[in-house]
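Student: Several structures are given next for inspection.
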Structure I
Amino acid sequence: MKRITKFCVALLLFAVAVLPNQIEAKAKSNYKNFKVAIYTRAYEVQKMTDPEWLKSTWDVISNQVKVDKIYLETHRDLLIIKKDEMQKIIKFFKDQGIEVAGGITYTIDESNSFETFCYTDPKERALAQEIIELSASLFDEVILDDFFFTDCKCDLCVEAKGDRTWTEYRLELMNKAAHEVILGPAKKVNPNVKVIIKYPNWYDHFPALGFDLENGPKIFDGVYTGTETRDAVRSNQHLQPYLGYLVWRYYNNLAPGRNGGGWVDTGGMRTIDRYSEQLWITMFAKAPEITLFDYRQMLNPLSEAQRAQWQGQGTSFDFDKMMQPVKLHDKEVTPSTVARAAGYSLEVVDDAIGFLGEPMAIKSYKPYHSTGEDFLQNYFGMIGIPMDIVPEFPEDEEFIILTEQAKYDKDIVAKIQKQLQAGKDVMITSGLLRALQGKGIEKIVDMEYTDRKALINEVMFYGQLIPTKKPILMQQVQYQTNDSWEIISGMDAGLGWPIVHRGNFSKGNLYLFVIPDNFADLYSLPDVALNRIRDLVSARVLPYTIEGPNDVALYIYDNNTIVVESFHDEPITINVVGARAGNNIAKDMLTGDSIKASERQAMGRGATAKSVYRVTLKPHSFRVLRFE
C-alpha cells in the first residue's frame, strides 16, 4: 500500500511539473515555423461572458484553424470589460492549452473617423491609465492595437501646441504619454508585464500623428506589425501587396529581434485568395507569429462567391482543397467560416517557410520621421526588386537606393559622396534629386530636375524603341552630354529624357531613377526596361534577379533559396537569372520538380556568364526554388 501511495505521489508530482510544459509545447508545435494568434475585440470578449456562446464559437474556430494564442481586449470605444468577467474567460482559454495575452484599442469612437484619446485632456489621460492598469493586473503581456496615436485638435491641444507644428507637438506628447500614462503605471501594477506597441501599415505618415519610430521601439517592450494590405485598388489606403513583406522587415530593423509578428484582417477581400496572399507575404518576411484579426471575422461564413475566376488550375490557394472536410482535433468538420481559409493558407505556407534562410534585399535608407515619395519602395517590390528599409545609413552596402525620404538627413550629400569614393554605387530617385538641387548634389553629377513634363509612350533601350504599356507622365531631367549618360530613355514624339541615368564619380556610380508622377506607372514600363533596372540594382549585392512582367515579387534568402510570387490573374512565365553561371538545377522545394538552367554568355566588358531558369507561375501563386 505504501509503495502504491509513493508511486501515486510521484506520478502526481510528475504531472504537476510536466503538464504545464506539455501544454506550452503543444501551443508552440501547432505549426513548424510560426505561431498563430487570434485577436478578440472588446465587443466579442463581452459576448464571451455567455459561456454557451464562448464554447460554441470557439469550437467552430478551433476545429478549422490551429490556434496557439489569443489576445483578449479589455477596451475599445469606451467599452471596458470587467475584471471578474475577464478572469473567467482567461481561465477558459488556458484550460484549452491556449496562450493568453491582453489587448487595448485606445479609441473613443472608431466610427467617427477613428477618434482616438486626447492625451492633452487630463480626464482622458486618467481613463487611459485606468485601462492599462486593469490590463496589467490581468495579463503579463498587453498589446496596443494600432491607435496609440492622437488625431485630436481640440482647444486644449491647439493651446498646448503653440507655435510648433502638429508633428513636433504630437511626437513629444505621445512619448510623454507612453512613459507617464502607459508604461509607468503598467509596470507599477505588474512589474512582469510586457507592453507591446502594434504599429499599423501607414508608416510614412506616422510622425504627424505622434507615432515615434525613433523612440517608441526602444520605449516599449516590443513591437508588432500591421501587415494587412487588403485590395490595392478598392480599399482606401491603396497599399501595394509587397508592403506586407516590407513593413515587417522595416519594423524588425527598428527593433531587431523584438518584432513579435504580423497582423492581417479580411478587409477589402474580393476573393479569398487576396486574404491568403497577405498571410503568405507576412510569413515570407520570416515573422515568428501571425495574428488573425479578429475573432468575429473568423466566424464569417465561406461562400462560393469568394472563389476566384482562376481557381481550378492548381494554384497555391486551392479553393476546392480548402473546402474539403478537415480533422484538426478529434472531430472531422466541413469548412464553414473564414477560420478554415486562414487555417488552410497557413498550412500551405508552413511547408514553405522551413526551407527559407534569412532575407536578402537592396537597402533603402529612411531617416527617422522622414516623408517624401510615400511608400515608393513597395512599388519597387512589385516590379521584382527585393527591398529592405533601414533607419540608419547603410554605409557597408555595395549598392543602395535613396528616395526623397533621405533628404531628412542633413549630411546626405556627404554620405553619398563618401560611398562613391569608396567604390560603391548609389541610386537616387528624381524626388531626392529635386530635394537636393542646389545643396551639393550637382557637385557630384550635374543633373537638373526641371519644371517641364514629358508624356512618354516609348522607351529607347540599346538603340531600340519599345512601346510602353500606356502613356507615362514623368519629369524632364537635364544633364551635360558626356558628363553623364542615359541608360534607359523615355521618348515622346522623337524627343527623349532619362528614365535611368548614370554619372560616374571617383570610384563609384551615381544612378538616377526618374519616377513617374503616378508611381503605379512603373508597372507600365516595357518588360525589357524592367529587366534592365532589376539587373542594374541587383548585380552587385544579390545572387538572383528576375526577368518578365511587373506584379511579380522576388524574395531572396541567404541559403541559396528564393520565393517568386505572381499577383497576375493568369499564368505567366518568367526568367530567374543567377548572377553567375555554375548552378545547373533549381529545385522546387514544394513539388520536387527540377528546372535545368541554360547558360547566357557574357556580353560587354566586365560581364560574366549567367544561369537562366525558365519558371512558370500559376495565377496568384508562389514557388520556392533552391539552387543546386
Structure II
Amino acid sequence: MQRDVCQSFGCLVVIALSLQVGGIPVARADRAETYGALPEVSMLSISPDGGSIAWRKTNADSDAVVVYSLQQKQVLGGFSLDGKVDPSSLSFVTSDKLVLVASENTRVSGFRGKFDVSNAFVFDLGERELKTLLAPVDNVYPGQSGLGRIVGLSGDRRYVYMPAYSGESTLYTEPPFSLFRVDLENPRRPKIEVTGKRRTRDYFVDADGEPFVHEYYDDNGSRHVVEVRDGKSWREIYSLESELPQISLIGLTSDYEYLVVASYDSQTRRRVYFRMSVADGSFAGALFAREDADVAGVVSDINRVVHGARYGGLRPTYEFFDDRLNERMARIQAMVPDNSVELVDWTAGWAQFIVYVSGPGYAGTYFVFGDDQRPLMQARARPWIDDAAVHPVVVFAYAAEDGLEIPALITIPRQRMDSLEGLPAVMLPHGGPGAHDTVGFDWFAQALADQGYLVIQPQFRGSTGFGLDHRNAGNGEWGRKMQSDLSDGVAALVADGYVDPDRVCIAGMSYGGYAALAGGAFTPDLYRCIVSVNGVSDLSVMVDQHRRDSDNETVMAYLAETVGQDGELNRRYLDSISPAEFADAFEAPVLLLHGEDDEVVPIRHSELMHSRLKRAKKDVTFIELDEDSHYLHVGTNRIELLREVLAFLDEHLGDAD
C-alpha cells in the first residue's frame, strides 16, 4: 500500500522497505563519481527512547528515508524522496513520529518565477502515513516560501508550534508573522496561537509547551523588542534602538527563567552566550565563553532548551552544563585525534548519543555512544571510500601583508606525501563569507587532492569562528584585503617550496566563486585558471536583488557594513570591486558553473560574467546545472561538476596524478 503526499510540493511516497543498515560498498566508476556522489547515509537521527534510528539513504537507484528498529533489528518503514526535493533536517519529535524538513524550487500560485519553498512533513510509524504539517491553506498566508520551521512541542507532545505569515492575500496589507499550533495527528486545521507583527522575528514556548516569548522589530525597523506573555497580554522586557540587532535570541535555560542570548564580549572580542531574565530582561553572567574560540552554536532540544554549546574554529569542540557529558565528549574526541567530532542527536536523558566523525582518518562515520560503553559504529556515509585513502588535512597559518594571522587548512595529496615540493595547487576560499572551514571530509577538496593538487583553504578576514576582530576586519574589504589574504597564502606556500608558482588555479563556490572571479580580475598574473561555482559577479546586482526581494532593513544594514564603503552602498564603489566590470583584465581561462534554480546567487551572475568575458574575447566556458540549487543537492550535477572541473584543471595545470 502506498500514499502520495503532494499537498505542498513534489510527491513523497510511503514505501515498503527491505533495506540493510550498512549496505555493501559499491565501486565508483571514476574519480568524479567517487567524490561527487551524495553520501549513502546522512541525517542520522535516534528516537527519544533509543529504540529506533532513521536516516536518509541515497544511491544511484533511489533516495529514501529509512526507519530502523535497534531492538528488533529490522526496518520499520520509510518513504521515498522526490528527486527535486532537498532535505535539510530529519528528527524524531516523539518515539513514533518522525519529522522531515525539505525544500523544493517550484512555482507558487499567483507569483511569477520559481522559489525555494520549504515544508515539514510528519511520518507516523504506527499508521505508516506521511502528512504535511503546515500548508498554505485557510488562515496560512499563501505565497510564502518558509513553512518548515518548528519552534516548540506542546506538553502533551501532540502539537508542534510553527511560525508563518497568517491571513489572506491582499495587495495593500502585509501579513503578520504569527505562531501556529499544528496537530501532529491531524494537521489540516492549524490554529493561530499568537498573531504576530509584520517584523516578528521569533517565538519561544515555556515548560508547559505554551508560547511565552515574542521577539520583533517595530514597523520602522529601528527598535529591537523582546516581550513575554503576562496573562492575556504581553510585557516588554527588552528594547534597543538599532538598525542591526546587538543580541541574538538562541534558546532557554532548563528552568525557563532565562533566555540564552548571543553577543560579542567587549574585552575578549569573541562571540559568547549570556542569560537574559524573562522576568525583567536583565543580563546575567556569561554561560559559555572562551578566550581562544567563538561560540558557534548551542546544543538544544525541540523546545530550544539549551544543554551545551559548540565552539567554532578549525575543529569544533563542545561544552555542556553536565560535567558527565563533558567527560564523555572529551573521551570520544580523544579516540579520534586530529578529526572533527560533530554531535548529531541524542536520546531523552542523554543515555545515548550519535556523533559524526570525519577528517584525515574518516570519510564520514556515524557512531552511537552509550553512557558507559565503547562506541558502536552505526553507518559509514561513503562506504566506497576506504578511510585509509582519505587525503591528509593539516592546519597551517600565515601572516597577511598587514600582519593579520590567517588560519588555513591544507589538503595534501596522499600520493605526494614523500615529495612535498613544487606541487600544483588550487586555492579554494570558502563561501559566506561569514563562515569558516573545519577539518573534515570536504568532497570537493578531497577530489582535487586525489588528482594530485595541493588544496589551500584560508580563513581570510571576514570569516567567522576566530573572533569579532577577525570577522570585522573584512568589512568593506571584498575584492581588496579579503582578496590579498588569498594571494598572501599562495606566496607563503611558494616561499616554503611547497607550491609551484606557475601552476596555481583558484576555485570556489558562492562567495568563494566571487573570490575566484576577483582573482582573475584583480590579480591576473597569479592564477593559471579560474573556476566559479554559483559565484557572485556583480555587487550592484547582488545589492539590488536583496533590496528588491527583502523589506528587512537589517539585511540592507548588514550589506552596507560588510560590502559597502564606509557603511554606504555606493554604486560606483560596488562596480570597482565587481569582476563583471573587469572582463578585459582577465588573462586566465574561466570555467563558470551555476545551478539553474539558485535563489541565493541567481544564475544571472554567471550569465552576465559569461557575456562580458565573451565580449572581451576571453577563454570562458559556462555550464548550467539543471534543476539544482545553490547548495548542489542533486548528486548527478555534483558528479558532472567534478568531471568538468577536474578536466579543466588538468588542461591548464597539467596532469598532477
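Student: Comparing distance in nm of label points 7 Å out along Cα→Cβ at positions 36 and 540 across I, II, which is largest? Numbers along the way, then the final one.
Tutor: Details: I: 4.4; II: 3.6.
Comparing I, II, the top value of distance in nm of label points 7 Å out along Cα→Cβ at positions 36 and 540 belongs to I.
Student: Could you tell me which structure in I, II was used to calculate P(r) over Cα pairs in 10 Å bins from 0, in percent as 3, 15, 24, 24, 18, 11, 4, 1, 0, 0, 0?
Tutor: Clearly, the read-out refers to I.
Student: To test your reading of the models, identify which of I, II gives -9000 for helix-only ellipticity at 222 nm (-39500 (n - 2.57) for each DSSP H run of 4 or more, over all residues; to 500) when calculated.
Tutor: Attributed to the structure labelled I.
Student: Who wins on distance in nm of label points 7 Å out along Cα→Cβ at positions 404 and 588 among I, II, i.e. which is largest? Before the final figure, lay out the partial values.
Tutor: Values: I: 4.2; II: 2.1.
Ranking I, II on distance in nm of label points 7 Å out along Cα→Cβ at positions 404 and 588, first place is I.
Computed from the coordinates by the stated procedures, all read-outs in this text should not be read as laboratory data. Worth saying up front: this structure is predicted, and the values here are computed from it rather than measured. Cβ atoms are built from the backbone, for glycine too; each structure is taken alone.
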